[in-house]
Structures are given as structure tokens and as C-alpha cells.
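Asker: Next up: some structures, all given as C-alpha cells.
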Structure 1
């Protein structure tokens, strides 16, 4: 392998030229794919003398995958990187070689693990979280977490909400949200989520984001909340609990409780219940729903609303 770091600016310029004209997918997805391509460009510049992205071959991708495996990157991470590469090269007009599929790679990839870990928050843990937020005078954090716990919103979906969206949701008793991949879904407004929106509307100027202060980037506001949960997790979860509590785990709690409601109260069959949960979460894959409801196989008693 030829090390030629001077090729990086050339490759970066080619990459940026393509991304400037891509409008497919959400802005967040494009940012994630761009970051993955930057890592791939760094790898190419570090290990090869290649000067044009159109000349990338299967062996370059396979060597990149092998380097990720040697750094103990997870199967999920590697497959996400490969998705980004395929996305980019689909838009590169003069690419000479297609990016190989996972099955075509000469390096075996592990299968993603979609079950076995319960990431959901218990009712007591959620109450402890709210108490920690209030003790720190962060009522906005209580409301943000409530929207994930009671409506299954992703963190970027919460921080995208503005006063107009909140007012519309209160009028219709349903929140219409555009999520990952541009998928639009309508989620019924539970009383606790309604209270959260009303609280934030009372303190947010018209036309502003509910959870993003003026002069602060949405990404930074999200990180502050995630860091808050990380720093206070010892006061939130039980002493002998070694799970990693995250904001995303609140979404797991919503999925689990909703699935249990469909099964135990509404008497749906499991497949129908999973598909309905999939829609409410903003995805379409049954295997992903199984990831979210792992806790039903671990916890003996159904979840209850907090």
C-alpha cells in the first residue's frame, strides 16, 4: 500500500462536489453519510496513491472493512459505513466500479444483533430522571424526555419541534413528525406528552424551536441533554443495574409499553402489533421492532405508564 497523504485534498474536493448536488434523504442522513465518506477518504489517502474517487475498486472497500474489523468496530457500524459508501458512489457519475454488496465482499461480516439487550427505562428510572432534571432546574429536559418516553420520538425529532408544530399537535391531538429517511408518521398525543408541549409553549416565543435556545446549534443542545443523562445515571438507575441508560432507551420504553398494550389490552396478534409499533416508531422493519421490544422477553410484568 502506498501512503500518499497529499491526495487527501484532491479526494475531498471531489467528494464535496458530489455532496453539494445531493438532495436525497434528510439533512441529518446526508451529514452522517458525508462523515463516513470523510473517514473512507482518510483511509484511501493514508494507504493508497489513488487520486480519483472514480477509480475506487472492490479491494479498496474490502481493505477498509478489514481495517475496521481490526479496530474492533461492530458489525452494525461497519454496515452503516458501507451504506454510506454505496449512497455516495450511486451519485458519482463516472465511477468505474460498483461498490460490492455485503454478500459480494471477500471478508465475512457478522450479522447485526437485534435482540438480547433490554434498553428500555423502567417506570421508576423515568421518574428518577425527571426528579434529577427538576433538581437542576431543567424543566425543558423533563419535557424533552417525556416526548421520547410517551411518544417514542428520536432525539433529533424532539429538538426539531417548534411552536407551530406543537400548536398543531394540540389542536389535532396527534403529532405529525417527519423522521429518519423522510418518513412521515402521525403519533397520538398521550396526556403526558400534551402537558409537555403545553409547558414548552408557555415559555417559548412564537416561531422558535421548543428545545433549542437562541444562538445554540441543535446538535449542541442535544449533546447537552445526552451528557446530562450520562452524568446523572448513577442517581437514576438501581445500584445493581449495569445497563447503559440513554435518551434513545426512552424510545424503547415507548415501543415496549405500546406493544404490550396492543397485545394484552387490544388483543392483537403479535405480527399486527409489531407492524403498528413499527409505524409509530417511524420505520418499517420487523426485525428492528424486535430490537425495541426485547424487554418483553426479559421483564416478567408488563410496563405501565408513568
Structure 2
């Protein structure tokens, strides 16, 4: 997710002089973040299947945003197979595990290949390449979050995953605003600083160590390692999404969320960390499937 040191990768517009240093409407961003966090907590502990449904909605919105962004370059993504695949992959992965995740993803790829051929051969390779990329980037990668949920302590693992992601934003925001002077990759995202990155790593390590002991009955050092690795991956996810937006010629994926931009602008670090957190939880805490 874009934190304050990451504010906007693109050149400032005419209103830039009036914008806060954080690069976003902070009160609106906080309010939206609280609402989203509340929805996640409610669905997790009322009924995990509600969380699966919420995840499906978020994935479908992300597909819609990416489809519109690719349309700026003349690429037409196979939306219908992707929407159906998002629901099928999430539900099947939660219910039956990693084999179901692979089967639904493979089926989705075949469906995309067949669906697009009806439009003829002009632009076929570009369209299916973008469509399969979207299928891997969203339904498949976020399927690992469904694997995380499918544990005896699945809701707690998901909460740790989300709290670490939020910590990445908060640590990067604070350190970036107060100390950020040295950009990491100015050609991709000029306001992502090494100081902000250090703040993200530090806070995630502390929160990870605490939450592993408090919520997961793990070792503090396991949480520290998890926090550090997830912070690195989150930053890489930020840069990847910034590169995608620059290549597609868009500033934000949409304007759906006040103070944030599009939903994909919130999911950028969650996507790769869905896999990384699942792998680290599995390694440190065991499978523990229900």
C-alpha cells in the first residue's frame, strides 16, 4: 500500500501546492481505513464465509479497476471469466485447500484462452497475456489468504497479516513525513524514502513479535522475522503497482476510496504478502488445517 513517503508517483497537478505533505486527504483516508478494518473483523468472527464473500467482492473490484486501466492502452481483458474465476478460486481454495486453488486457476486460464478467441486474432496475444496476468495477480495470489483462513486459528492469522500490513503503512507514514530525504527509486515512486522504509521495518518487527506471542502462541523472534520479511515484500509490492500504473498511464486505479484512490491502491502490498504470510505462518506455526 502507498504510505505517505510514497504519496504520488506521478508529477503533481495544479492543486499540489494546497496538498498536505502526506499527499492525501488524511481524515478521509483514516475513516475509510477504519470502516474497512471493521468490515474485516466483523466478517472474520461472525462467520468466516462472510470474509470469503468480502474477499470475492474486493477481488472483483480490483479486476474492474485493472480492466479499466488496461483499456487505456487498447488491451481488452476477459472480464467475465475473471469475475467467475475470482469467486470460484476463493470459495474452492477456502473449502478444499491448495489443490483446489491450482485446479481453479488452471481452469481459469483455459477459460480465458477459449473466451477471447471469439473476438478473432487481432490483439489476441496482448489480451490473453493481460488477462492471465490479472488472474495470477488477483484471484490466485489472494487465494493464499483463503488458505491462511482455513486453519483452526485462521481468523487470528488473518488479523496478524492485516495488522502487519497496517503497521507497514503507519511506520512508513510517520518516518517518511518526519525524516524522509533519500528516495529509494525516484524513477518509479519519488516519495518512497529509505527513512520511511526503515520506519516500516522497525514497526512491523515490533508488532510482529508482539502479535505472534499474543494471538498465535508463537515465538517473539518468529514474529520479528515475519514482520521484517513482510515489510520488504510490502515495499516491493508498492513499487510493482506504481510501475504498473506508470506503464498504463494512470495515477490511481480509480477514485473509489476517498483519501486512498482505488481499491488496488490499497491491495498492492496485501497481494504479494498474502502468499508470503501464508508461507511464513506455515513454516513457523504449522499447517493446522480445520
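Asker: Of the structures labelled 1, 2, one was used to calculate helix-only ellipticity at 222 nm (-39500 (n - 2.57) for each DSSP H run of 4 or more, over all residues; to 500), giving -23500. Name it.
Answerer: Numbers: 1: -18000; 2: -23500.
Here the read-out was taken from 2.
Asker: Consider the structures 1, 2: one of them gives 22.0, 63 for Rg and Dmax of the Cα atoms in Å as calculated from the coordinates. Say which.
Answerer: On the way: 1: 22.0, 63; 2: 18.9, 56.
Matching structure: 1.
Asker: For the read-out distance in nm of label points 7 Å out along Cα→Cβ at positions 39 and 263, a value of 0.7 was computed from one structure; give its label from 1, 2. Working shown, then result.
Answerer: Numbers: 1: 3.4; 2: 0.7.
So the calculation was done on 2.
Asker: Match the computed value 19 of relative contact order in percent (Cα under 8 Å, 6 or more apart) to one of the structures 1, 2, and report its label. Present the calculation step by step, with values, prior to reporting the outcome.
Answerer: Working: 1: 19; 2: 25.
Comparing all candidates, it corresponds to 1.
The numbers here are math on the coordinates, done by the rules we state, and not lab data. In this text the structure is predicted, and so the values were computed from the model without any measurement. Cβ atoms are built from the backbone, for glycine too; each structure is taken alone.
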